[in-house]
Structure 1
Amino acid sequence: MLQMALFVPTLFAQTEQVVETSEELAPVAETSGSAVLDIILLVLIGVAALAVVGHMIYECFIRKSLRTDYSVDEFEAVRVAEGLDAEMTEEEMNVCERLNEYQNIWEQIPSEGEPSYLPIKKKQIDKVQVLINDAIATKPTDQSVVDVINELNGVINDMWKRSFNGSKTMIVISVLVAAALSFIVEMATPAIMIGTGIVLYLFASRTPMFVLIRKELKGRGGRRSFLTLIMGGLFGAVAAAPTYKTITTYSDGHEETETDNSQTWFTLLIAFIVSVLLAIFLWAIALINYIRNYWLYF
């Protein structure tokens, strides 16, 4: 009985020690788990960023143009090599004649002389691309069919060319903000961060020609960008801010003039703050433009 009486307190003491040790280790485990999640999140963000940059580089510089140099001799040689008849069958001619459907798919563009047709949506390009691929698969030996294939491929190549359609004003302001912040903090970090955003914005704002043509046809071409309107409005407000003058005339006849530019300085401060915020988050604006110009095409 004496041994049991001594064993029970010892057992409770050991149990309390284990509980205290577990409570001490719990925050360490939580911190370690949080660090692992942070690392995983950073890796995912890095992979996504590389994927976006790689996609834009591919679309702007690596994407192959469609061939525009097909010839009858080439198709005839292919037909001979594959043991096909030199003359096209009626079924193959029917497939090639479907190329003319592009006139019902693409948009008729007002022009002098013969009407011209251009795609203004990606789905219009894709539909005609299917017709072209079907015609090529028949190995056409009709010169007029080959000419149409080359012509349509040339038009599609032109429609996939890109042109910068962003705000040049925003780029200039971002450069000035980057220089100002780097000078103030005496570090290159703001310049690097904002400079990266500018590069991404330049690429993300490269818009395909068929989107620009669609905007022109709808009367939205040549409009000032939203960012340009914001900055123009802010600096316009700075220029329009009134200056108050107070003239005090004393009994001896002399006058003193006091000038109050507080409203101008306040408006200028607001414009600077907005400029800094836009420059810092230019990468987010670039991401929106990337989705618009590389996926949604609007």
Structure 2
Amino acid sequence: MKIYLVFIINLIISSLSFAQSEVVIKVGNVIGDAPNGRMPLHTGLLQKQISEKIYKNTKGEINFEILPGKRPDIPVFIMPDMTAKGDVIQATIVPSLFLTHVPEMLIQSIPFLFESDEHSRRFMNSEIDNWLSKKVEKAYNVKVLGSFHHSNAVSVNSITPILKVEDFNGKILNDFSESWQPLWQNIKPKEITYIGYNDAVNGKLTEDGVKTEVTIGMLQNNHCQKLHDRYKHLTLVPNMYNIYYTVLINNDVWNKLSPFQKTGINRAIKEAQDASIAMHADTMMWAIQLNQSEGVKIHFLSA
């Protein structure tokens, strides 16, 4: 009788544990389709993979809910601070370069810092990557789960072909970042402007009266900025600029998770890191095909 009673009690306890509600972690991010069309990014697919893997690895105990990107109630530039507070979102998938309180992150914008995809892969979880993560954790009071490779394909869109560096001379150039000014010490564009992504999406690089002859940006953004309307040549520059997405989580939320749950999350992040290098090639090929279909002639940077 005692054995039977113990069995019943254990069965009740076991049933209660299975009946526990899942832990929902709401994740803010900056990835989403633009009004003018899809941005061919693998990052969104990786986010979905992370969420699915976390759910599977934790046997349904953790629901990593990826919120739609670019929401007005979750401004991009304060996402890390919102994650630290944990009142609206408990985690963040955000480009590392948005972390303005950690100027060391600008290391990633050094042109040609990485030689290849393999070199980019070795950066993840390296001593330098972990050092930067500690800087982020201290600046924002969050836990960094890891970073994954976003993109490294820079696109030089132009009215006439840009096949060698001397072709920039005398041109009106829209540059990617003021941090790249040293690139132009020995090359003399006629004028350099810094029309950013948001203005470009709204047509500032293609509207009537624009004088820009060459614009430098990220390959996957060309379609939504409709650059094909004006710039019929594209020179692809691989490994010029690298950017990583950093996954942050609220410290209190993280500390309350069980070792089993933490292990499941960490494994999902690691699997996404491994996948990110391979999947970014899909981003490039998709964008190249899309630009070609829009009448743009593709050139590849030679030595």
Structure 3
Amino acid sequence: MNEPVIRPATAHDAHVLALLLNSSQEPHFHTTAARLTASIQQKPGQHLVAERQGRLVGGLSLGFPEFHPQHVWLGFSLHPDHRTPELARRLLAQAAARAGGRKLAWTSVRADYLNAQPDLKTLGFREVHRTFGGGFFLDAPPVGVEALETRLQQQGISIRPALVFKDDPRLGDLYASVRGEKMTAEPTIPAASETLHDPDSLWEAAFVAIEADEVVGLALPERSRLDAWNAVLLVCPGVRRRGIGTALQARVCAALHAQGFSFLNTAGVGTDAAYLGVLRRLGANIEPDWVAFGAALP
């Protein structure tokens, strides 16, 4: 008698639906009712709501990315009093009915918001991978790295601007040797590019490490909506644990600070322990993990 009604969202639902949505995700992604109204109107049928006795008790957004044609990306936003497996299953069944032949469901949640989600494991989801985010506030260049660079120089390792090495095949060889560490996060992080020549790459703020005429490290930032993103930090496995990655990252931060950037966004696959260690040593702000879950659609 008191079963929820699952139906497509309308503009009339946007005010309450925005509150439900914002209660279940990171504040950085909070949205307004006006933005949500526009999305509902532009993507009919890709926002569902659950209604019980005339009140909204939950929502579900659906995404159909072209670059993952088998996936439906889902976002649950259930009222705190109605975060039950039963309601989530009803919404998931409606998503399956609208999947257009897609067989896999995916969702991603920041770890500190997992308690705002339904029990995903009960719904058949399994953890696929973890990624981390964060970054450096560039109000001043890094300090205390001069001694590190001096020590590296004494070992025969120099840190140099990378621009003159942009087309050097040795960079491609270095990248190929460590690509596997940078790409194992499907479906959220696609395979690492085969090339270092992304048009958004900031080569004027990039640096290489050279030892005995060999390129043993590279730090190459990239423009993004978050000011700049340190998309590539590579150190040859055979020379790690000597501070090369830390020195390269510090040089990038200093160069971006000098160019007027206020923030350097950093992110990576949770299994990339070497990169995460560099960020922590330099005092980056590391956010809670993003956890990706996948499931077969019912």
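Any read-out appearing in this document is the output of simple, stated calculations on the displayed coordinates, not a laboratory observation. Keep in mind that what you see is a predicted model, and the values were worked out from it rather than measured.
Some notes on this structure:
- Structures 1, 2, 3 were compared on relative contact order in percent (Cα under 8 Å, 6 or more apart), and the highest value belongs to 2.
- Origin of the derived value -22000 (helix-only ellipticity at 222 nm (-39500 (n - 2.57) for each DSSP H run of 4 or more, over all residues; to 500); candidates 1, 2, 3): 1
- Here mean projected area of the Cα convex hull in nm² was derived from just one of the structures 1, 2, 3, and that gives 17.1; the source is 3.
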